[in-house]
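Some structures to go through are shown next.
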Structure I
C-alpha cells in the first residue's frame with residue numbers, strides 16, 4: 001500500500017536516520033506501518049540529540065522543542081516537520097499515547113550529562129522509559145490491550161538494557177556512563193577508569209551477567225504468544241536480538257568491538273520471526 005505524502009516524508013527521514021529500523025517497520029501490516037514509522041522516527045530523533053549538540057543546554061532546548069511539538073499536535077497545530085506531521089494522525093486517533101512519548105523525551109535528559117545513574121532503580125527507570133515506552137506503544141498500535149502493552153514494555157526494557165551493556169566501551173570513549181553508580185562501585189570500577197579504557201574483572205563479570213540476563217529476557221519476551229500482527233510490529237527488536245547474540249559470543253566484554261549490522265541477515269531473521277514466530 002503506497003504511503004500518503006506525510007508518511008512518505010517521515011519514512012524517507014527514518015531511512016536516513018536508521019535504515020535497518022526503517023526496513024523493520026515495513027514488516028508490519030499495512031495499516032500499522034504509518035504509526036510505527038512515525039514512532040520509530042521519533043525514537044531515532046531523540047536518540048541522536050546528544051550527538052548533534054555541543055553542550056547540554058542546547059540539548060535541553062531541543063527536548064523542549066519536542067515537548068512543545070507534541071503539545072501543538074494535541075492542540076491541533078502540528079509543527080512543520082516530517083516526524084511531527086506523521087505523529088499527528090496517530091496521536092489524534094489515540095493510536096499513540098502522548099504521555100508515553102513525553103516519557104521518552106524526559107528520559108533523554110540523562111543522555112545530555114555525563115553523570116551516571118545514582119542507583120539501579122534510576123538506571124531501570126531510564127531503560128524502561130527509552131525502550132519500554134517505545135515497545136509498549138508498538139504493542140498498542142498493533143492492537144494490544146494494557147496487559148499486553150506491559151509485556152511489550154518489559155521486552156523493550158530488555159532490548160534497551162542490552163544496548164547499554166553492549167555500548168559500555170563506546171560510551172566510555174565519549175565519557176558517558178549509563179551504568180548505576182552502585183553497580184560500578186560493587187564491581188570496583190571508578191568512572192575515570194572507564195574513560196581511560198580500563199575495565200576491572202568485576203565490571204566484566206557484571207556486564208556478562210547483565211547482558212546474559214537481558215538477552216534471555218528479550219528472547220523469552222519475543223517468544224510470548226503474540227498475534228501475527230504484533231510479531232510483525234516487533235520486527236525491529238530482532239535487531240537487538242542479533243546484536244545481543246553476537247555480543248554474548250565474547251561474554252559482553254567491553255573491549256571487544258561490536259560488529260556492524262548485517263542488514264541482509266537481519267531481514268531474513270525478521271521475516272522468519274514476523275511470519276512464523278521463530279527466533
Structure II
C-alpha cells in the first residue's frame with residue numbers, strides 16, 4: 001500500500017482540507033498520514049471561526065518520522081497558514097523526501113479573483129516557492145494568476161489557459177493542472193501541461209450550476225489517490241473531474257450543503273466502482 005502525508009489544515013466542521021483528503025485517500029486504498037498546518041473550529045465560510053497555527057509542530061513531527069525511517073511515496077501540500085509557515089514546510093519537504101517521493105502541491109489560497117481573507121498580498125510569492133518544487137501542482141485560475149502576475153479573467157480562450165499553464169511551469173513545477181477551466185457554457189474540467197514533454201491535455205464533463213466549499217480539495221485528493229493507484233495523470237484527472245461532479249450532484253438536495261460542503265460520503269460508491277474498473 002502506498003503511503004503519503006497530507007500537509008494542510010484541519011477544519012473541525014465543514015468538509016474541506018484534511019477532513020476531505022484523509023477519507024477520500026483512505027477510501028482509494030492509500031495510507032494517508034497527516035501533518036496539520038492549523039486547526040480551525042470551522043472552515044472560513046463560517047463567521048467568527050477560530051484558528052490555531054501549528055507551525056511550531058511541523059518540524060518536530062518530521063524529525064520524529066525521520067528517526068523512524070518513515071518512507072513516503074508522496075507529499076501532498078494544501079492550505080498553509082502563513083508566510084512564515086512556508087519556509088518550515090519547505091524544510092519538512094527536504095527532510096522527508098526521497099528520490100522517489102512525489103511532491104503534489106495544491107496552492108490553496110484564493111478563488112474567484114481574490115485571495116482568501118487570511119492572506120496578505122505577499123503570500124502568492126511565498127506559495128510560489130512551494131509550487132516551484134512540485135512534480136505536480138493543481139492551482140485554480142486565480143491562484144495561477146496571482147503567482148505569475150498574469151491578469152485574472154473570467155472570460156478567456158485556450159491560448160490564455162496555455163500561457164497560464166506555461167507561466168506556472170516556469171516557476172519550476174514539472175506538471176501543471178489548471179482546475180475550473182471551461183471553454184463552453186455547459187462544460188467544466190481541467191487542462192494540464194507537462195513541461196518535460198511540452199504536451200497539453202484536458203478533460204471536461206457537465207457543468208452543474210451549484211457551487212460548494214471543498215470541491216477543490218476533493219479534486220486534488222482524488223487525483224493524487226488515482227496516481228498512487230497506478231493511473232496515469234490523465235486517467236487520474238478524468239477520475240477526479242468525474243468524482244467531483246458526482247459529489248456535487250448527490251449534494252444538491254441538501255439546503256445546508258453550502259455551509260458544510262459537498263456530501264462526498266454519498267458519492268464514494270462511484271469512486272469504488274471506477275477504481276474497480278481501472
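When volume of the Cα convex hull per residue in Å³, for residues 177-240 alone is calculated for each of the structures I, II, which structure yields the highest value? Checked I, II; max of volume of the Cα convex hull per residue in Å³, for residues 177-240 alone sits with I. Quick one: helix-only ellipticity at 222 nm (-39500 (n - 2.57) for each DSSP H run of 4 or more, over all residues; to 500) came out at -12500 when computed from one of I, II, so which one is it? Here the read-out was taken from II.
Taking distance in nm of label points 7 Å out along Cα→Cβ at positions 25 and 41 as the criterion, the highest value among I, II goes to II.
If mean count of other Cβ atoms within 10 Å over residues 105-112 comes out at 22.4 when worked out from the coordinates, which of I, II was used? Computing mean count of other Cβ atoms within 10 Å over residues 105-112 on every structure in I, II gives 22.4 only for II. When mean count of other Cβ atoms within 10 Å over residues 73-80 is worked out for each of I, II, structure II gives the greatest result.
Match the computed value 2.9 of distance in nm of label points 7 Å out along Cα→Cβ at positions 233 and 265 to one of the structures I, II, and report its label. Among I, II, the structure yielding 2.9 for distance in nm of label points 7 Å out along Cα→Cβ at positions 233 and 265 is I.
Throughout, read-outs are computed from the coordinates displayed, never taken from laboratory work. Treat the numbers as computed from the prediction; the structure is a model and nothing was measured. Cβ atoms are built from the backbone, for glycine too; each structure is taken alone.
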